[in-house]
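Novice: As structure tokens, here come the structures.
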Structure P
Amino acid sequence: MAINAALNARPRGCLIDVSMLEGLLSTMGWVLSNFLIGGQSPGANGNENPTSAPSGTFRTGEGLLNIAANKDEQWQALCAHLGRHDLLEHPDYANREQRKSNRHQLRAALEDSLAAKSATAWEAELNALGIPSGAVLSVQEVLESEQLAARDFLEDFAAGATLDRDIQVVSTGVKIDGARPKVDTPPPALGADAAEIWGELGLSEDDLANLREKGVI
């Protein structure tokens, strides 16, 4: 955002001062405002959404599932699809605030029903009903996903001078004009660039020979 603002300010030059801490805090606007304006200090919510329920990560018959049933119509559709009309009629869950206050017992009730299928099965069914849902994936599952394969996110390097086996490395996270900046070389072998670096530091071959003789390098 700072770079975009600076570019928009052309032809005037400017200095961009970006703090990692402040950049992170700017994404937590409502949490900070609740404290600064309302004096409310947030607690540790884990995978729970503190503004709504049921909204968070739930156990299923196989894997974890994120569900964000933030709207009344989503809550109603969720209960109907799970066959839990009893939850719709329960006074503890009559409105948004009551569902938030009783989120832990509500979670237990929903997980009893979600145990019937896997997270990926529920993901497809609930999203089709307009209930935002997503299975929690492992690192391996993410890297093997069709999305990353279609986007050519991983770079392949064959075994060779610096590699004892075929490897994959992550590429850049952006495409520019439809093309992704490429990773041109595999990771170097240990010490492969040492001579070049020593040369840039002004060490001659005689200096290096002397250091090797003394066991420094």
Structure Q
Amino acid sequence: SPNYEVTYFYQVVGIWFLAICNINMDTLMAALMMYTVTQCDILCDNLRNIKSGDRSKQIIECVQHHKKILSFAQSSNKVFNEMVLGQFFTTSASLALGMFEFTLVQPLSSEGIWVTMYLSSMTVQIFLYCWFGNLVEDRSSQIPYSAFESDWTGIPIEAKKNLLIFIMRSQKPIKMSAINLFSLSLSTFTTILRTSWSYFAVLRQVNAQD
């Protein structure tokens, strides 16, 4: 009957549409964090190369650059922090259910292969969030060291004071987070995997009792 074909076509188009939207959001988040990392690298390079010319002006420009990086990172984080929080909880439950389902099917069967692919995609997705978030934190933590590596010995006293204040303020690295509950880092990634394994162990225990 045509109803079946129409329904099947609707499901296929809907799944592809949702998959493309999901991929676009993931790549957008990764791009925003990579842009933050790149700006941190540029700032570190500019700080290390404060050696000649009007060094007081160069320090002020670096301070302004750092403020713009912080503002951009904060604005970017507001765009996806709620979505990432939901993704963390969803991934924890999905991985647990996926591992439990994997124990109920033949590993080399078509269903087992699909479950493996699903588990892999969910793991990679959440890993990318945490990897790039960890990269932002790591590169931003290098900023005060780069400022100290600059040729600050020959600059005026006032410029030295400004540089010292900048170093003190930049010692707090940029952290991308999910509504300030979870930071996007590799430690959070391992926590999600441990939580999923705990859920999976509970499901196995309940199933064994039944």
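Quick note: the coordinates plus some simple rules give every number you see, no bench work behind them. Source: prediction; values computed, not measured. Cβ atoms are built from the backbone, for glycine too; each structure is taken alone.
Novice: Identify the structure, out of P, Q, from whose coordinates semi-axes √(5λ) of the Cα gyration tensor in Å was calculated to give 51, 27, 19.
Specialist: P
Novice: So relative contact order in percent (Cα under 8 Å, 6 or more apart), computed for just one structure, reads 30; which one of P, Q is that?
Specialist: Working through the options, I get structure Q.
Novice: Still on this structure: Output the label of whichever structure in P, Q has the greatest value of distance in nm of label points 7 Å out along Cα→Cβ at positions 22 and 86.
Specialist: Comparing P, Q by distance in nm of label points 7 Å out along Cα→Cβ at positions 22 and 86, the maximum is at P.
Novice: Taking helix-only ellipticity at 222 nm (-39500 (n - 2.57) for each DSSP H run of 4 or more, over all residues; to 500) from the coordinates of each of P, Q, which one would give -29000?
Specialist: Q
Novice: Out of P, Q, choose the structure whose coordinates give distance in nm of label points 7 Å out along Cα→Cβ at positions 14 and 70 equal to 4.7 when calculated.
Specialist: Here the read-out was taken from Q.
Novice: Name the one structure among P, Q that FRET efficiency 1/(1 + (r/R0)^6) of positions 46 and 118 (r between Cβ atoms, R0 = 25 Å, to 0.05) of 0.05 was derived from.
Specialist: Value 0.05 for FRET efficiency 1/(1 + (r/R0)^6) of positions 46 and 118 (r between Cβ atoms, R0 = 25 Å, to 0.05) corresponds to Q out of P, Q.
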